[in-house]
Structure P
């Protein structure tokens, strides 16, 4: 990268180079996905300087959490990474539960683990679809959307939602899995398996795709660590860090799964890591369904969990409990304190730093979005690359605007 720029400078000094030009790329959709602007200084087709601008989307997630109750805030996590919302729901719920000192029963933890991995599959499929579409392989996008639809059907059966799931509650799950759920899973995962193999055939040994991605957007291991990379992008650079394995939560310590790791840290490795992680997530889902115990899916603390509807409708105790948890001025009272809870989201470590002052609302919520360090590194990866390389590089980090919002 540096050698290319040095060569250009030498050519300019010798009077044979073209004049540099500043151009704006984005915000537009597709390519920069609507909310990113790259201001680049180019020499012909070569990028000599790149300034990345974020902030064209404003959701105000953190401030909204400070004006709503703990459970009401969970719906805003849907809009962070809107491709894998279940993981966001579970992450904030775990943080609040840590402050409360409550633990969800084993069945509830298995349901959450299953939901997170279904969301991860949908997330990776969406990334592969974007990579294929924006490099001209529209067939890949259509196939991936078919497989993602199968995963959305599973989510719809568990919680009624597809994109904005509102999957978790503080203290557990809003409801149990439907009776026929286990029987519905194999057919859906069969679709994902077939599509994954088809994408592999279409792209992995495709010369056009390979040439557009191999040795493009290279991020060395040391540089990735210095830039706080996590998730599939970090693993593609050769670092086997995964929150599920290194800082286990839910029941991931009881699951047998591999952590795919790349060697070159380029766009092609990032594609391969996500492709293999789909396989590993399906493996976790199968284990979760096989090992899932019977029993409660919520904790038994009446100060945290809503009573069953039959108690609300038929007993004064249930009615009053429901009233105190729902009505404004009451709700869940979380002890004063502060915690940080990390989960492995589709793009890496998603962290919630939560501060409570003992009331029914958060005093402070801070989200650690995995997309921010990745997007901030576009300058490093773009400079010395060609204009056409911006698309595969940007797609390979799988920027999600909702969580990038600062």
Structure Q
């Protein structure tokens, strides 16, 4: 059997066999599996020599092993690797996968140990609970803001300690916002200021600041509906769809099925990624969509064209895998696409190859915006459009009105009697 001769008389043989089985189940090619096993075997031998159990291996152990391997390479070849990044990846990828097989969570989350780290953890947990209990913020919003607060505390360094935080001044807040503003968009600066304001308010609420500095934090003014979303025209959608239809490779069949869902239903990228096999009811010819923002579920009719695209992908291109998500990676490992952001490079490449250019963003939402415009032009009421797109309120549908400017211009209003032009 595979690897039997190489693994005989090796203490970690059961682990390597389990690792090889996992690689096979995830669709790795035989050649790749052999290489991964060879790297894993050398790494395990290194851990054994240094009396480190694989269950207790740390990132520092991996880095130490890689330094040793690099020295060995230079000693044997009398030179450095021609492509150091590629050399590094060919060793870290098998090792990380091996360690995830054993430890589940890799790289491990390093718990706070120093007094400063413990204090920062206390602040982050406390502010998150305060916003959830007293302000009623959604969990996703708090998670996003927690990352902002952590960046701010890291920037403060020792000035963010329990003893020195009371000395925080307006100049410090301005310096941080100016530091961050160099690499983020205007809308992100507004979100950053809002998140920092809530954190500083919490610090004052806890008695850690001498005065409430939250009101001194200002961001750029964002006007309601000031940004017009990007949307594909009917002609551009036809060009993109025809271009995608011609690609009969496994990756092309997957892309075409994804684009059909985006264009025909106006789904969010995350809703496409989370679509599962049981969500497609072939007998009743319907789709069950779980809306990522509202948490609600919508049942939509399965259009014949969408059904055919999905069937082509499932029968001819989707790798054999135990996962239930519809869309998975074509190359091994055959795991689900991680998040909705996984579709952005896919759509951007497709638009580029099809020769379609857009002002502004060029991701999956351009199809969603185009779907909203087509519904508006078909005289579908905004409330019904919001229900189709999974909007929480009618306010979420209003920005799309600006995409149908030409249609709105064609609407003539009657001049009231008695009013002179």
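Throughout, read-outs are computed from the coordinates displayed, never taken from laboratory work. Every value quoted in this text rests on a predicted model; they were computed, and no experiment measured them. Cβ atoms are built from the backbone, for glycine too; each structure is taken alone.
Given 26, 53, 18, 3, 0 as the derived value for P(r) over Cα pairs in 20 Å bins from 0, in percent, which of the supplied structures P, Q does it correspond to? So the calculation was done on P.
Matching task: -15000 is the computed value of helix-only ellipticity at 222 nm (-39500 (n - 2.57) for each DSSP H run of 4 or more, over all residues; to 500). Pick the structure from P, Q.
Details: P: -15000; Q: -17000.
Derived from the structure labelled P.
Quick check: 9, 25, 25, 23, 15, 3, 0 is what I get for P(r) over Cα pairs in 10 Å bins from 0, in percent, for residues 58-193 alone, calculated from one of P, Q. Which structure matches? The correct label is Q.
Among P, Q, considering only distance in nm of label points 7 Å out along Cα→Cβ at positions 42 and 114, which has the greatest calculated value? List each step's numbers first, then the result.
Working: P: 5.0; Q: 3.5.
Largest value of distance in nm of label points 7 Å out along Cα→Cβ at positions 42 and 114: P.
Work out which structure the value 2.9 belongs to, where distance in nm of label points 7 Å out along Cα→Cβ at positions 66 and 90 was derived from one of P, Q. Derived from P, not from the others.
Work out which structure the value 24 belongs to, where relative contact order in percent (Cα under 8 Å, 6 or more apart) was derived from one of P, Q.
On the way: P: 24; Q: 14.
Corresponding structure: P.
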